Structure 1
Amino acid sequence: MFSVALSLKEHLEVNDVGHLTLHGVDLVELAGRYGTPLFVFDEATLVGNFERFRRAFESFYPKVLVCYSIKTNNNLAICRILREKGAYAEVSSALDLHIALKAGFPGERIIYDGPFKPADALEKAIKEHVLLINCESLAELERLDKVAESLGVRQAVGLRVNPFRDPGFSKYFSLNKLVNAAYCNLDGKFGFSLDEAYAAFEKALKFKNLSVEGIMAHPYRDATRVLPPLISELREGLGIKFKYVNVGGGFYSGDVRFVGGKELISDFLRRKIGLKSKLTEEVAVPSIEAVAKALLSEIGNSLKELSDPVLIVEPGRFITSSAGILLVRVDHVKSAGGYKWAFVDAGTNILPRFSAVELRRVVVANKASDDPCEEYNVSGPLLYSDDFITLKAQLPEVCEGDILAILCCGAYTLSRSNQFLYPRPAALLVGSNSEVRVIRERETFEDVFYKDRNI
């Protein structure tokens with residue numbers, strides 16, 4: 001259907017009874033012992049993804065900070081492992097900052113992003129000596145200057161530049177651009193627009209308690225387009241020689257397929273006229289090595305102009321996605337609307353989606369050696385129609401009690417899961433030596449309303 005990270009594939013096997021195993025640990029037995037739903041994280045895949053990402057960039061540029069995006073998966077054990085392997089942390093809130101510190105990241109290995117930074121959060125960040133605070137508005141710069149002054153500190157800052165520009169009349173010929181315009185140009189609300197960036201940097205230089213040391217854009221695909229000319233303009237016009245150039249995140253490994261309404265409609269129509277579904281086709285994704293090479297070739301001259309500043313990259317999904325597996329139990333199977341539906345004990349409460357539909361690879365863990373013979377939609381237990389895990393999955397015959405392994409569930413799941421109708425699941429970490437450790441306890445009903453007061 002789509003690729004599963006090579007490092008994870010290397011660690012998954014099928015044992016003599018046809019069960020899916022991770023480093024020799026029977027995932028069906030884990031589901032029985034710890035209950036479902038159940039997150040299972042592979043430490044070797046997590047570390048392998050991080051080290052591969054870092055090598056990819058360091059092979060083309062010597063001064064790179066890989067700042068793991070804490071919000072992607074904020075479990076303390078996950079964060080600690082990455083910190084021990086040399087990652088820096090990118091935080092986007094006071095909670096992220098607290099978690100990063102709790103996981104052992106020193107302030108000097110933390111950068112603070114995000115559009116909402118209250119004074120108390122900025123004060124905490126400064127007191128912890130964070131490496132860099134990336135500002136997104138003049139109001140934030142003014143607030144930060146006052147907080148830094150009150151603490152007697154000159155704080156290093158960067159400014160986030162937003163690559164978005166209103167496409168003008170051309171938006172009427174692009175559905176995606178037209179939808180964005182209809183939603184009030186949501187892409188334009190972060191950072192400083194290209195039109196105001198020069199003036200914003202000029203203003204930032206005048207704050208006595210701030211040291212302008214960085215420039216940032218996100219995602220990396222747009223950063224490589226907009227940063228080089230702006231860096232040259234700021235160097236020539238204002239004399240700024242940045243110490244840090246941050247190209248943000250958005251690095252995609254291809255292990256989850258994102259589709260929108262257009263793709264689903266196209267697939268529906270193809271099937272109606274007897275054509276093969278394209279949703280099951282392998283998706284070609286550039287390797288991270290190719291991405292790093294292309295990125296550095298596009299901004300290489302700008303980095304040389306600045307006397308080789310530190311390049312900051314902020315991966316999240318690339319590192320954690322393929323390291324996570326969600327085990328769910330089939331409650332029942334039914335036919336409805338012309339399709340077979342397998343209802344399981346987790347849905348978008350545990351695997352929340354962004355705007356796109358995320359199609360994940362599914363394996364029937366207790367029938368892992370059986371060939372797929374039927375098509376199923378995997379539905380969650382919630383009371384709304386779009387609560388599903390995946391659509392049109394080719395699986396062996398699915399029955400009540402089967403354990404499904406939903407692969408590549410390590411990003412934006414554990415940290416975004418919620419308590420709607422059901423408590424949140426436990427999480428385990430499996431080491432390459434087959435050691436199994438609990439890294440998050442399963443919540444109980446009592447945990448759900450623990451903070452409530454029955455007045």
Structure 2
Amino acid sequence: MAQLIKSIRGTIVLGQKLTSPTVTIATAGQRRLRSTQSDDYDLVVVGGGIVGVASAREILLRHPHLRVGLLEKEHKLAVHQSGHNSGVIHAGIYYKPGSLKAKLCVEGMHLAYDFLNEKKIPYKKVGKLIVATSEDEVERLMDLYERGQKNLCPDLKLIDGKEIKEIEPYCEGVKAIHSPHTGIVDWGLVTEYYAQDFKQAGGDVHLNFQVSKFLETTDGDASKYPVTIRGARGYQQVRTRYVLTCGGLQSDKLAEMTGCPRDPRIIPFRGEYLLLSKEKQHMVRGNIYPVPDPNLPFLGVHFTPRMDGSVWLGPNAVLAFKREGYTYGDINLLELFDAVRHPGFVKMASRHLKFGLSEMMKSIFIRLQTKELQKYIPQINEFDISNGPAGVRAQAMDSYGSLVDDFVFDKGEGESPLAKQVLHCRNAPSPGATSSLAIAKMIADKLEKEFDIKC
């Protein structure tokens with residue numbers, strides 16, 4: 001790494017409010033006016049979601065002598081999964097003890113709170129109840145509590161029906177797990193603050209840069225910058241020594257561009273939320289979650305207070321007709337056919353046909369969800385709910401129809417720069433936002449090892 005170029009780059013303008021940093025970011029059009037030299041990097045990160053931005057920040061804070069660029073295809077950062085989620089800071093209760101996912105979530109939660117406090121980013125530590133509404137669910141709740149204990153989730157407590165009422169006066173249940181350190185925050189705003197640190201450390205952010213292909217550099221600087229990245233607009237091009245992709249909903253497509261296999265495939269599932277009426281918002285103080293059913297692929301309905309005072313109910317889980325399809329009107333036939341023809345999706349849909357049809361019906365006729373909500377808060381009726389926002393989960397799936405629940409990194413085969421010097425993060429499973437700073441540390445460790453990056 002002796003040829004790495006030392007540079008202090010990037011500018012930043014701070015806004016008047018601490019909660020809304022204003023970061024000066026070069027658009028693709030502005031980049032066109034700059035010299036080719038300014039678009040040469042030691043590392044380029046593709047993907048401006050929370051994991052990509054956190055990883056770019058972490059590697060540059062560790063190695064300030066590197067020139068690092070970040071490419072994002074949208075007009076701003078955190079447009080998709082990072083800006084369309086429940087906003088929960090998770091405590092790490094659900095995940096298999098000893099798993100990387102559990103470790104990163106608990107570590108990420110602590111790092112997140114430290115970061116939020118340091119930057120004075122607004123958040124609320126509203127807590128969470130995981131509620132068993134019947135005796136049939138208590139055994140699974142106890143198993144979940146044991147998991148949380150093994151995962152070192154802080155200050156978990158088992159409570160009975162009376163204690164549930166002390167925390168959530170309108171909630172019904174026979175037993176619950178109380179997680180006092182579960183919180184809520186605007187993860188899109190947090191991503192902006194990560195980007196602020198990245199820019200202050202000298203990083204460049206290129207917006208409106210949709211990667212169209214990776215190429216081997218063929219000019220005289222090929223030894224220094226062996227990978228060329230082309231954008232969808234003809235003038236867009238950067239050259240780099242190494243590449244990390246964190247493409248979220250597009251992660252498998254990016255991986256295929258450098259010769260990686262199709263699987264695991266990203267199947268987009270839309271989660272649609274309902275909004276609780278203002279007249280009933282006082283009935284929900286913190287997060288209220290169900291006991292998960294291990295026979296179903298997704299968690300189920302829950303109550304989520306938001307930073308703006310609203311309360312989201314849901315989400316459901318239905319197939320999106322487009323990778324970034326937030327409504328039934330968002331349709332991309334090529335992406336839809338790619339999803340429904342995938343062998344894994346066919347097998348999963350066959351196994352969970354009844355569940356899938358039920359989710360579709362609840363999506364179309366939202367008042368069908370009232371009965372499920374009333375298990376927890378009986379006072380809610382069909383006139384208290386309305387359609388709310390939606391998000392799309394980048395669900396990685398293997399050819400057997402199993403949901404990939406772990407991190408997947410991939411590189412192409414062979415000795416070419418595209419195979420050896422491009423690392424793809426193909427799956428960063430939920431809760432990626434809570435775990436983002438811990439994930440970034442893990443990815444930075446992996447980059448240092450894979451690409452022999454030295455201090």
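Quick note: the coordinates plus some simple rules give every number you see, no bench work behind them. Just so it is clear, the model here is predicted, and its values are computed rather than measured. Cβ atoms are built from the backbone, for glycine too; each structure is taken alone.
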Using mean projected area of the Cα convex hull in nm², single out the structure from 1, 2 with the greatest value.
1
Between 1, 2, which one scores greatest on mean count of other Cβ atoms within 10 Å over residues 238-245?
2
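Assuming 1.38 is Cα Rg over 2.2 N^0.38 Å, for residues 182-325 alone as calculated from a single structure, say which of 1, 2 it is.
Numbers: 1: 1.38; 2: 1.45.
Derived from 1, not from the others.
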When distance in nm of label points 7 Å out along Cα→Cβ at positions 302 and 446 is calculated, the result is 5.5; to which of the structures 1, 2 does this value belong?
1
Taking distance in nm of label points 7 Å out along Cα→Cβ at positions 150 and 382 for each of 1, 2, the highest value is that of structure 2
